[in-house]
Structure 1
Amino acid sequence: MPPESAASGAETLAAQQDALAAHIRDPERVPPPPGIEERRLKIYRDLFFNNVDSLLAGNFPVLRRIHGDAGWRALIRDFYRDHDCRTPLFTELAREFMRYLDARAGSDAGRDDPPWLRELAHYEWVELALQISEARIEDAPHDPDGDLLAGAPVVSPLAWPLAYAWPVHRIGPEYLPDTPPEAPTLLMLRREPDGNVSFHALTPLVFRLLQRLEEMPDLPGEHQLRALAAEAGAPDTDAFVTEGARMLATLRAEGTLLGTARDDASAA
């Protein structure tokens with residue numbers, strides 16, 4: 001076959017594939033390529049859409065229940081049609097849906113979306129993100145028995161503090177708030193040794209302590225607690241540090257803290 005004919009054939013095939021893909025994504029507005037019977041087209045349309053629908057319904061079960069059958073399929077149809085995914089990986093599909101919701105928020109399509117939609121989606125997505133995270137405890141050099149006041153406490157890379165404006169852990173078909181509460185919702189997700197993800201409510205002080213430990217990882221625990229006492233306006237700093245030491249010990253016992261920092265040389 002002459003090179004010109006081969007190139008022409010490849011271009012024709014690519015054009016047909018593009019036309020078929022465009023029709024599958026938006027069958028109501030894009031006609032199918034000629035020569036393919038409707039029965040086969042329907043198989044392709046249903047197969048692709050139902051796979052995406054099923055995967056996202058598993059990642060976002062609360063959103064799925066809130067929207068109901070028709071509303072959910074309409075939302076997924078819009079995502080399927082309008083969003084240009086950045087990755088072909090199935091494990092990243094939920095993240096792509098999050099990106100779509102972010103873009104949708106500034107468009108006419110998202111005008112009637114509830115104000116908590118994206119936060120709830122993030123709350124549902126982050127469980128999967130933590131489950132498949134490649135972070136390892138071994139990658140954070142630490143002394144598990146180190147003095148949490150004299151040394152610098154190390155937060156586990158598998159413990160993620162989160163703050164939301166909306167009470168995302170309570171939202172569901174029976175509770176659809178119109179206005180956010182005055183105080184943010186502070187939560188922590190932690191991947192346990194068995195691989196399961198646990199959810200925990202945090203007080204503002206513990207959340208801020210974990211923030212500080214991540215922002216200033218080289219600061220000893222006692223310094224962190226004294227600075228936190230100043231932030232909180234505690235009347236008795238020493239008593240605050242004593243109570244804070246108990247909290248640090250609890251956080252280590254439950255796996256949120258690994259111990260105290262040590263360099264790679266001493267860890268070897």
Structure 2
Amino acid sequence: MTAHHIRYDVDADGIATLVIDRADKRNAMTWAMLQRFNDCVAEAGTDDAVRVLIVAGSGGSFCAGTDLADLANTPTSARGGSGGRRMGWPLIECPKPVICAVDGAAVGMGAEFTSQCDIRIATPRARFSWNFAHRGLVPDMGAGSWVLPRLLGPSRALRLLYSGGFLDGVEAQAIGYVMELAEPEQLMAAARAEATRYLASSPFSLRRIKALVWEGLARDVPSHMEAHHAALAECFASDDHKEGVASFLERRPARFTGR
């Protein structure tokens with residue numbers, strides 16, 4: 001059993017940390033680990049105490065992808081990285097802001113995880129690779145073929161997918177894939193500092209903003225505006241909106257409840 005290699009905790013500020021902790025295998029994912037990973041992401045999404053989720057690896061690696069030695073334990077119907085999920089993009093489905101802190105290799109499924117995150121912070125020695133063509137595959141979670149072109153543009157995405165080559169942290173920042181670089185010993189502090197920036201915002205608003213952005217990538221403008229107006233109406237009727245206005249008028253920090 002390898003599910004224990006996924007560590008999850010929530011601090012008093014509402015920042016959840018999900019760590020892939022199998023450093024001796026460069027954090028390669030087994031089926032059991034993927035199930036536990038998905039369960040933790042789902043828990044973060046439904047737990048009102050969680051405001052932001054940080055995803056990281058241990059031991060100088062983010063995630064080396066699927067553990068090919070474990071394929072015999074993976075149900076044939078589930079091969080494709082979804083872990084049984086409908087969409088297969090648990091980090092996008094999570095209604096909370098998701099930050100990934102990437103040090104070392106993020107390969108295959110590991111690179112796919114980074115594409116699903118809202119914000120990427122990395123070290124200069126981070127290395128991203130969508131190496132599926134080297135294994136006779138397409139990107140296993142579908143993020144490389146759908147999300148990545150929307151983040152980088154088709155040509156940059158295809159170059160990475162065709163070659164299976166590595167994108168280092170410095171170049172990843174230069175092309176906008178990574179928002180910030182930090183030295184390895186400062187990586188988690190940088191990720192926490194980024195997460196802290198979001199704690200002043202309404203959880204009610206952030207949930208709807210995230211859905212509008214990600215789901216809007218697959219909609220036409222009329223459909224998007226219909227969803228936008230519905231979300232805005234919900235916001236106007238929310239306790240968080242009332243609190244946001246009151247805190248402004250009273251010149252004090254807002255005390256949002258997410259309702």
Structure 3
Amino acid sequence: MKKNKLRELISKDKPTLGTHVMSTWTGVIELVGHTGLFDYIEFLSTYTPWDLHDFDNVAKATELAGISSMIKVDQEPRTFIAERALAAGIQNFLFADIRTVEDAEQAVKAVRAEPKGLMGMGMFRSVEYVFAKSSPSDYRRACDEAVIAFMIEKKSAVEHLEEILSVEGVDMIQFGPWDYSLSIGLSGKPRTPWGLNHPKVKEAELKAIKTALKMDKRPRVELDSLEKAEEYMNMGVKDFCIGTDVSILFEWWKNNGEKMRKLFSKLDKL
């Protein structure tokens with residue numbers, strides 16, 4: 001079975017770098033691998049249409065590209081999505097909308113093999129369907145080595161963060177400023193800054209990072225711009241996920257489209 005590069009780096013206390021994709025076209029994932037600069041891709045299944053065949057394709061593409069895979073998992077049906085992704089060969093998991101200790105426990109169990117978790121044995125792609133090149137012990141190892149991360153993006157999760165991080169099996173957290181803003185009623189109010197621009201949100205983010213580090217968990221940060229990367233590194237953050245395929249495309253189209261339109265305006269003057 002394929003090595004889990006993300007788990008290996010975390011075990012060695014090394015920094016990690018990922019990027020997000022919403023496209024299920026394997027070519028996009030292969031291109032990320034061809035750069036030789038990323039440790040894993042995160043498939044944002046929470047934001048894009050997909051079917052179960054896509055999980056196989058995402059896993060195959062990351063294996064071909066020589067990088068690890070992660071999937072962002074919706075709150076419902078959390079267990080089904082995680083189990084099907086793991087069976088397909090996706091290696092690591094970011095669970096959205098964690099609110100309580102019970103949510104955290106359910107998320108961990110969805111990935112771990114019995115008796116610790118809920119995963120049973122089956123004719124999965126991750127074991128070549130018939131254990132052609134692996135064994136049941138390899139399968140259990142893959143379940144145990146899966147990196148489990150939680151989105152800390154709800155008011156209740158921030159308030160009970162230490163209890164959530166005490167759940168056995170959690171490796172990493174990521175603070176979600178937009179959803180946190182929603183959960184404390186900031187968004188949608190005229191002339192009210194929200195997201196990371198609001199002091200209450202920034203305060204919650206700093207609390208999440210400091211609490212994770214204190215409890216020997218990995219705080220991951222998402223960045224669309226690298227301007228604040230060193231600021232987070234100085235706090236002790238070693239894990240980053242940068243860019244999203246659709247955002248990268250939009251910015252290129254917008255910036256270069258505007259430049260071309262300005263050039264067109266010169267034609268009108270000729």
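Bear in mind these aren't lab numbers, they're just calculated from the coordinates by the rules spelled out. Here the structure is a predicted model, which means the values were calculated and not measured. Cβ atoms are built from the backbone, for glycine too; each structure is taken alone.
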Computed 0.20 for FRET efficiency 1/(1 + (r/R0)^6) of positions 134 and 206 (r between Cβ atoms, R0 = 35 Å, to 0.05) - originating structure among 1, 2, 3: 3
With mean projected area of the Cα convex hull in nm² derived as 17.4, matching label from 1, 2, 3: 3
For mean count of other Cβ atoms within 10 Å over residues 126-133 computed as 13.1, the structure of 1, 2, 3 it came from: 3
Distance in nm of label points 7 Å out along Cα→Cβ at positions 70 and 158 from the coordinates reads 3.4; which among 1, 2, 3: 2
